[in-house]
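Chemist: Please go over the structures that come below.
No lab work stands behind these numbers, since they all come straight from the coordinates. Since we're looking at a predicted model, the values are computed, not measured. Cβ atoms are built from the backbone, for glycine too; each structure is taken alone.
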Structure 1
Amino acid sequence: MPLNYDNYDALSFDCYGTLIDWESGIWLAFQPVLVENPHPQIDQNQVLADFAELENKIQSDHPGMPYPEVLKSIHNRFALRHDLVTNEGMDKLFGTSVGEWPAFPDSIEALVDLKKRYKLAILSNVDNVGFAASNERLVVEFDAIYTAEKIGTYKPDAANFEFLFTQLLAEQGIPRERILHVAQSLYHDIQPAKMLGMDCVWIDRQGLSTGGDWGATSVISEWPKVDAVFSDLASFAQAVVNS
């Protein structure tokens, strides 16, 4: 049954992969070490797949590690894995690259349209400084911003979503059943959100539902049932406007 968009007062968003084009940003941020170490067998698909694997392991092993340190460690481990020469400066540069990652072309206009109808919340796996830089690219003022730095754990940990529920109720008076979660990552967002009973919109920017590649997102074997799927944020916003 199609979603009734009148059933919600707030939209909670994953940011990176949904609003910010993190795969383009990650690939660009890897260029210094790749230029210094020409390696014809390392292409964008390899970089993104390794990133997904390394990020998942580091965040699982060190849930309290600040995201810039997670990125720094990813860069260093990637270089070691592929026998690339790196240094502290290049590792640190990658660690602080989040603010340079571009927004998807449709993000700003879609968010402006959605804000006319809903409170907008961010539930993100980055640090406060990193998201603040991304927020400047997105322009829209969010009603609530909950980062991994504030929460102390990384998605897909249920604690991140429970934090969202508690804070939106306390700060905005919005109960969990009136929140619609909007995200690209099946692993980080859709699967744990559905396990907690949330209604979810999948923004399938990678085209996974039509045979696309997982890119920088960890692979899951069993896909959760989503309530709606759109290929981009603009399509979702248009569906809301037309409802």
Structure 2
Amino acid sequence: MSQSIQIIITLKQVLKAKGIKYIDVAKHLCMSESSIKRQFTQGDISLSRLEKICDLAGMDIVDLLELVQLKSMQLEQLSIQQERKLVSDTKLMLVAVSVLNNLTFEEIYAIYNFEQPELIKLLLQLEKISLIQLRPDNKIKTLVSRTFKWQSNGPIQRYFENHIQDDFFNCQFNHAGELRIVINGMLSTGSNQTMHKKIKQLAQNFNDLAYKDQNIGFNRRYGSTLVIAIRPWELPEFNMYRRNKNNKVFR
């Protein structure tokens, strides 16, 4: 991928994260929305216009180029060994999750019971596995991509699944910010596949909103977990009344 295309892609991601639409860019540049869309699609934006768009997004071209460079270095996934390291150290796991949620050094220190030298030591361990970059004055720069994910059925995923089963569902889901919906029915294979696509899109919507909200102050954000699951399943109590064993295989 050429550097110019990377710049345009990164700029589009920044604008989306800040809720800036093509029509907003068009008004800022005194151009038509169709012209702006065409220039973004073709990757043909002059330097002067690029500067003005960056200004609209509250940044300059240097900031944009730095983002492009960081994205080229961003981590997509940890190794199994690295995940095991996090799982084996609760404090390290806590700090890792905190920085992935865009908490600053000062916020982590204010919220959790760490002494500053200990917190710095933990952050340096995360820097060693390329999860973050610890900058002067303890500024934290995460080095993971927006598509970063834990290993499928890996140590981190199993760790959270255990806590989801033991703690997350130990709740009536009747307080502010809580919602639980359980639906039962009979679906064809095609309808099941359609639900899979919709669930994956909902998960992506969650990630997009978390990314959009990352610059909102910590006191206005809340740790949130979304659990979505679907599978062919029948209550075991119902099976005992079947005349014959259910040998139907999902295809």
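Chemist: Can you rank 1, 2 by mean count of other Cβ atoms within 10 Å over residues 123-130 and just name the one with the largest value?
Modeler: 1
Chemist: Identify the structure, out of 1, 2, from whose coordinates mean projected area of the Cα convex hull in nm² was calculated to give 12.7. Don't skip to the end; give the middle numbers.
Modeler: On the way: 1: 12.7; 2: 19.3.
Of the options listed, only 1 reproduces it.
Chemist: Tell me which of 1, 2 gives 46 when you compute percent of Cα pairs over 16 Å apart, for residues 115-178 alone.
Modeler: This figure was derived from 1.
Chemist: Let me ask another. By the measure relative contact order in percent (Cα under 8 Å, 6 or more apart), tell me the structure among 1, 2 with the highest figure.
Modeler: By relative contact order in percent (Cα under 8 Å, 6 or more apart), the leading structure of 1, 2 is 1.
Chemist: I have -13000 for helix-only ellipticity at 222 nm (-39500 (n - 2.57) for each DSSP H run of 4 or more, over all residues; to 500), calculated from one of the structures 1, 2. Which structure is it? Walk me through the numbers before you get to the answer.
Modeler: On the way: 1: -13000; 2: -16000.
It was calculated from structure 1.
Chemist: Assuming 5.7 is distance in nm of label points 7 Å out along Cα→Cβ at positions 43 and 235 as calculated from a single structure, say which of 1, 2 it is.
Modeler: 2
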